[in-house]
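Please treat every number below as a calculation from the coordinates, not as lab data. Since we're looking at a predicted model, the values are computed, not measured. Cβ atoms are built from the backbone, for glycine too; each structure is taken alone.
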Structure I
Amino acid sequence: MLNPQKVSIEWGGRTLTLETGRIARQADGAVLASYGETIVLCTAVGAKSPREGIDFFPLTVNYQEKTFAAGKIPGGFFKREGRPSEKETLVSRLIDRPIRPLFHKSYRNETQVVCTVLSHDMENDPDIVAMVGASAALTLSGLPFLGPIGAARVGYKNDQYILNPTADQMQDTDLDLVVAGTHEGVLMVESEAQQLPEQVMLGAVTFGHEQMQPVLNAIIDLAEKAAKEPRDVAEDPPAKQALYDELKAAFGAQLSAAYGHADKMERHDAIDVVKTAALESLGEDEEKLALFGKVFKSLESDIVRGDILKTGQRIDGRDTKTVRPIVSEVGILPRSHGSSLFTRGETQALVTATLGTGQDEQIIDALEGEYREGFLLHYNFPPYSVGEAGRMGSPGRREIGHGKLAWRAIRPLMPSKETFPYTIRIVSEITESNGSSSMATVCGTSLALMDAGVPLPHPVAGIAMGLIKENDDFAVLSDILGDEDHLGDMDFKVAGTENGITSLQMDIKITSITKEIMAIALDQARDGRLHILGEMAKAIDHAREDVSDHAPRITSFQINKEKIREVIGTGGKVIREIVETTGAKIDIEDDGTVTVASVDSEAMQKAIDWIQSIVAEPEPGKIYNGKVVKVVDFGAFVNFLGTRDGLVHISQLAPQRVAKVTDVVNEGDMVWVKCLGMDDRGKVKLSMKVVDQETGEELEVREAS
């Protein structure tokens with residue numbers, strides 16, 4: 001029996017509606033979320049019992065866009081949706097990050113959230129709708145979810161914040177920021193900005209948090225009508241606290257000493273020794289052995305966090321604000337168009353920049369329509385970077401997410417196609433990792449681009465901040481280590497130039513953080529970013545004057561749009577011949593923009609001259625070199641300007657009278673001709689008799705009286 005329940009609010013100038021009880025009723029929670037005419041079906045299902053033998057929460061979030069949502073049929077050979085696109089992967093992460101910390105810490109049941117875009121109005125991005133719908137579905141499901149969360153997108157233009165800007169508004173905004181949180185505070189931030197000051201970014205986060213409050217109230221209203229009874233979650237057994245006290249008394253001092261090793265590998269080896277000894281001390285007590293993993297991790301966390309809060313000194317001996325030693329190198333790979341090696345402590349990124357042409361742009365078939373991307377950034381995280389042997393495969397969600405974060409940080413500084421008409425691909429290979437390889441990628445990318453001669457107006461650097469918070473006591477950490485990220489409460493990444501922020505990403509593991517903590521983190525991050533920029537400048541502080549000798553040279557020029565067909569030729573015959581003969585790459589836009597690229601400057605010039613000869617119009621009085629292509633009784637046809645032919649009348653073949661055309665020229669002969677103009681039918685008239693056939697110089701010819 002259908003029993004639909006619905007709530008609607010006016011939000012950002014449009015109607016947000018959350019409906020349940022009509023679709024997907026066998027899911028634990030299902031909400032049809034609509035905003036304008038964008039509609040997303042969000043479902044949540046949790047297994048009835050926990051998965052045995054795991055010490056983590058098995059949550060999976062799948063965001064999927066169906067092409068029918070935009071009235072399209074999938075492209076390609078197989079006419080159905082395939083592997084997730086980059087956007088689907090990124091939005092899945094966007095939903096996962098704020099909801100994960102809100103599940104009960106003892107909950108271990110396999111849980112899946114699926115958000116399916118059913119309709120896209122090309123105005124309202126489905127990602128915010130999916131985040132709100134997922135939160136509502138979880139709140140209704142009865143799963144131990146301590147939500148709800150709200151979400152909002154914030155734009156910024158003319159000193160004004162914009163709530164949930166439309167697709168058109170996003171084309172002309174200085175900020176694209178997504179914020180998610182609860183009534184109490186912010187949980188997650190993702191953004192791209194045009195070098196905005198810290199106070200503007202903080203204001204955007206605060207504005208977004210304030211504007212999502214009506215959404216949170218709407219979800220609560222729907223839950224009061226349709227929420228299921230909450231599930232029981234097993235609390236920690238008393239034996240867990242007893243085991244914690246036992247291990248702390250016996251091994252706490254040893255574990256604290258192990259964390260005193262500044263070197264990562266030495267530290268982990270020392271921790272493993274303590275962990276092995278602690279495990280062996282339990283004998284064959286099955287109850288204690290079952291609890292050991294979680295308890296030992298809690299002990300590690302408390303020791304590290306407590307030491308930092310008490311002493312202000314971190315694992316590797318630094319205070320809370322010091323950045324690890326930095327070494328920047330450029331031009332390390334001789335055949336790459338640009339390369340860098342950025343090392344910060346035990347984190348290292350080898351970054352290369354490759355310059356290509358318009359033919360190398362990535363074609364993206366999105367719900368909003370097909371478009372081309374000329375700046376690509378690919379991030380790879382091989383297992384050897386953390387001293388492990390592991391499976392190598394296609395990039396996972398982490399690699400895609402980290403690469404996109406670095407891409408957002410750099411893109412606001414990238415030159416326009418008119419200024420620098422190259423397709424640019426960055427590849428970041430993480431060769432060592434101990435804390436924020438994504439920010440190392442930002443720094444390495446900036447260095448590699450400048451080494452490649454890409455005219456960045458300012459270098460870009462990034463830094464990762466952490467947080468240790470116990471009740472009202474907290475410490476903000478600059479340039480966090482991997483262990484501090486793992487055991488801390490916040491991962492706060494800030495990238496930008498000396499003038500402002502270009503990207504901000506935040507994830508927290510506690511229920512929320514305050515505006516005060518965010519302000520401290522932003523100020524501390526600015527100091528760290530400026531320090532890193534200074535260290536990077538020791539290697540290179542501005543773009544090289546020219547691109548690498550191994551990079552293609554690119555020249556762009558305009559031709560008459562009416563001439564495009566002549567340059568391309570029937571079935572592409574002409575342009576194919578130019579490419580095969582010269583070796584140059586040629587792109588022709590619909591507006592008549594021609595881009596010619598080649599590593600060989602002579603080949604490029606040959607291609608340019610060829611194209612210009614095709615599109616050039618004959619100039620009366622100008623002398624050309626041409627080829628006789630046809631001989632007739634009344635004269636000879638000469639191909640003299642690309643595909644253009646003209647007639648040399650028999651009277652214009654030579655100063656003297658000519659009885660027979662073949663007495664002077666034959667097919668295949670190369671001759672000099674002067675353009676006399678056009679006849680009544682628009683045909684070109686040429687003359688040979690007024691041009692010296694040896695030198696190509698014009699002669700003075702007296703007509704017979």
Structure II
Amino acid sequence: MAVAALKKHLIQILLGLAIMLAFLGHAGRFYPIPLVSVIDAFIYDARLRLTMPGGVDDRVVILDIDEKSLAEGGRWPWSRDKMATLLDRLFDHYGVAVLGFDVVFAEPDESSGLKSLEAIGKRELKDDAGYQSALKGLRQSLDYDRRFAEAMAKRPVVLGYYFTNMSNALTSGRLPEPVLAPGTFKGRNLAITTWNGYGANLPEYQTNAASAGHFVPLVDFDGISRRVPMLVEYQGAYYESLSLAMVRLLLGMPKLVPGYADDGAPGSRDYAGLEWLELPTPRGTVRIPVDESVATLIPYRGRQGSFPYLPIADALHGRLPVEALKGKIVIVGTSTPGLMDLRATPVATSYPGVEIHANLVAGMLDGRIKLKPAYVLGAEVLMVALCGLILALLLPLFSPLKASLLSFGVLLAAAGLNFVLWQSGLLIPLASTLLLILALYALSMSWGYFVESRAKRQLTGLFGQYVPPELVEEMSRDPENYSMEGRNEELTVLFSDVRSFTTISEGLDPKELTHLMNEYLGAMTAVIRRNRGTLDKYIGDAIMAFWGAPVADPEHARHAVLTALDMQRELRKLDEPFKARGWKPLYIGVGINTGTMTVGDMGSPVRQSYTVMGDAVNLGSRLEGITKQYGVGILVGETTRAAVKDVVFRELDRVRVKGKDEPVAIYEPLGLVGEVGKDVLDALKLWQQVLRLYRAQDWDQADVQLYNLTRQAPDCKLYQLYAERIAYYRQHPPGEGWDGVTTFETK
């Protein structure tokens with residue numbers, strides 16, 4: 001059954017699998033699907049905002065080069081003597097733990113005028129001993145760069161610098177020593193960020209600073225900063241970020257150790273395996289998760305202001321309380337738009353770059369950075385494949401409601417599992433899975449609407465005028481198995497006809513006759529459809545119907561017999577409404593026969609009909625025609641009688657109808673077993689004796705028993721018919737070879 005269902009929906013299943021393969025290509029990084037990337041970024045940002053811890057972390061303080069400080073101290077950059085004073089104030093007065101600069105000091109400070117004084121001494125006063133002596137005494141105080149460099153010496157100061165990728169590969173200043181030597185990742189398939197130029201600090205600054213780190217975040221395709229590379233490559237060597245350099249300095253400058261998840265595993269060189277960077281310290285190891293490009297997801301704590309912002313001018317002039325900075329991690333940066341360090345982030349479209357570094361420092365110390373190792377690619381592929389296979393194979397087999405429930409359940413499970421993993425610190429892209437689920441659901445619904453509903457409409461067009469709507473609905477679930485092509489089947493056919501219809505019609509005007517026929521045919525048709533019958537045609541006042549096609553019905557004979565009984569009952573319900581309109585009651589004869597028939601769409605190019613043909617059909621018509629001979633409303637053939645076990649039948653005769661040589665027994669259905677009254681059953685037993693005696697040519701005994709029945713039902717035409725036959729055969733004995741068959745020469 002399952003294999004047959006899969007074959008039936010093979011095209012839809014193959015389309016679903018093709019959609020799954022398309023998303024697998026994106027998940028496996030064979031090619032990008034821009035829409036998936038956009039939605040993944042949206043989902044990431046939404047989850048980040050939803051789960052940010054919030055609050056203010058005062059362990060990291062931002063000394064802000066704000067508008068107030070610029071108004072007080074003049075435009076940036078300030079003179080290096082002010083910066084030297086700032087360093088002295090921060091370390092000697094406030095006792096900060098670590099100081100980082102989110103700015104670069106790439107050019108010498110000439111604001112003291114020392115360079116001009118030295119030029120005068122060389123050109124005009126080179127022989128003036130007093131001038132030269134005075135200049136020598138001033139040089140110490142006017143060499144602001146030297147003062148600033150000396151202020152850094154032996155203090156935990158981390159300078160900032162940047163890398164660039166320019167076609168002309170510009171370089172300025174001096175880089176710090178690389179944190180990892182060239183060849184560290186040899187043989188590892190890392191997608192590490194590589195640069196060809198940089199802008200660093202003056203050599204004397206770099207020489208005296210404790211460390212330095214780059215402050216360039218990565219910008220994603222949509223212009224949003226979500227990651228910062230912990231390590232970047234320049235000319236084969238590896239350099240750390242500003243935030244990592246500050247954390248290392250805070251922890252006592254431990255050696256940076258790459259963390260591999262696959263050390264010693266077979267084939268480990270084929271898998272990048274770099275999943276974290278370790279900082280081993282006496283108090284434990286700090287582990288910093290990184291992705292395939294050795295970048296770290298920025299663990300945003302909240303919107304701007306998640307760390308204290310203090311004016312740098314207040315720190316310079318000692319206007320801040322000592323406890324505001326004592327023992328703190330301090331980063332010098334700016335929130336002023338004019339200094340162009342505002343970036344688009346998931347939490348704000350204009351976010352100070354300095355706070356990005358503050359978030360990273362705090363996140364490293366707290367272990368709050370999300371893990372996105374290279375193997376999440378495999379996890380994403382597995383999730384896409386699993387959800388895709390489940391839906392591609394099952395949705396075509398389900399009804400729209402079940403398909404909707406399954407799709408929603410799979411979507412909920414995928415999203416729920418992904419969110420649980422996110423909360424536990426593991427980031428797995430979700431958009432490809434969600435879009436795949438929606439795409440397969442859309443395929444299922446559109447396929448059902450445009451393809452299956454089309455087949456249903458075709459079936460309705462073909463069979464709707466013959467078959468009850470509920471059967472058309474049943475057929476529409478498997479339209480390939482139904483057609484109007486001719487075939488031989490064992491079916492049951494029913495014919496009904498109104499008695500004395502010509503006389504009735506002559507007494508009515510055309511309008512009344514139309515109303516009468518509409519009510520009669522409508523009531524009879526409803527009975528046929530209620531019992532799963534296929535309406536073949538109306539022939540004037542006659543009705544032809546059959547059971548067992550186009551929808552297979554193992555109980556076609558039973559349903560036809562029950563239909564005939566219901567038609568007789570329904571007809572009597574019309575007596576009162578007809579009488580109220582002045583119409584005479586109607587009486588019908590019904591003939592039913594079961595046998596092999598040819599069923600299909602038959603006719604000419606001008607007119608066709610889905611109908612049945614064959615000897616079994618003709619017999620059913622003949623049986624309807626002779627009901628009036630026996631004075632009964634329903635006659636069925638012996639094949640029908642043998643197929644129906646729960647109906648009480650009365651055998652009436654054995655007949656040879658016109659057009660057939662073989663005699664058949666004919667029966668009248670009386671009602672369902674258990675619903676026929678005792679008096680009827682008693683009369684049936686007596687009638688069976690009459691029939692046995694009649695066929696044995698025991699006319700006297702048959703006449704006696706028939707007389708007893710006639711006393712109970714003096715108007716029964718059947719009893720009258722057999723009384724006449726017995727009287728005839730007394731006078732004209734049929735002889736020893738008589739088979740008891742009645743032959744009808746007319747239809």
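Can you tell which of I, II yields 17.0 when mean count of other Cβ atoms within 10 Å over residues 37-44 is derived from it? Can you show the working numbers first?
Values: I: 24.0; II: 17.0.
Of the structures listed, the value fits II.
If distance in nm of label points 7 Å out along Cα→Cβ at positions 181 and 661 computes to 8.5, which of I, II did it come from?
I
helix-only ellipticity at 222 nm (-39500 (n - 2.57) for each DSSP H run of 4 or more, over all residues; to 500) was computed and gave -13500; which structure, I, II, did it come from?
Values: I: -10000; II: -13500.
Source structure: II.
If we compute mean count of other Cβ atoms within 10 Å over residues 285-292 for structures I, II, which one ends up with the highest value?
Largest value of mean count of other Cβ atoms within 10 Å over residues 285-292: II.
Just checking, which of I, II has the largest value of volume of the Cα convex hull per residue in Å³?
That would be structure II.
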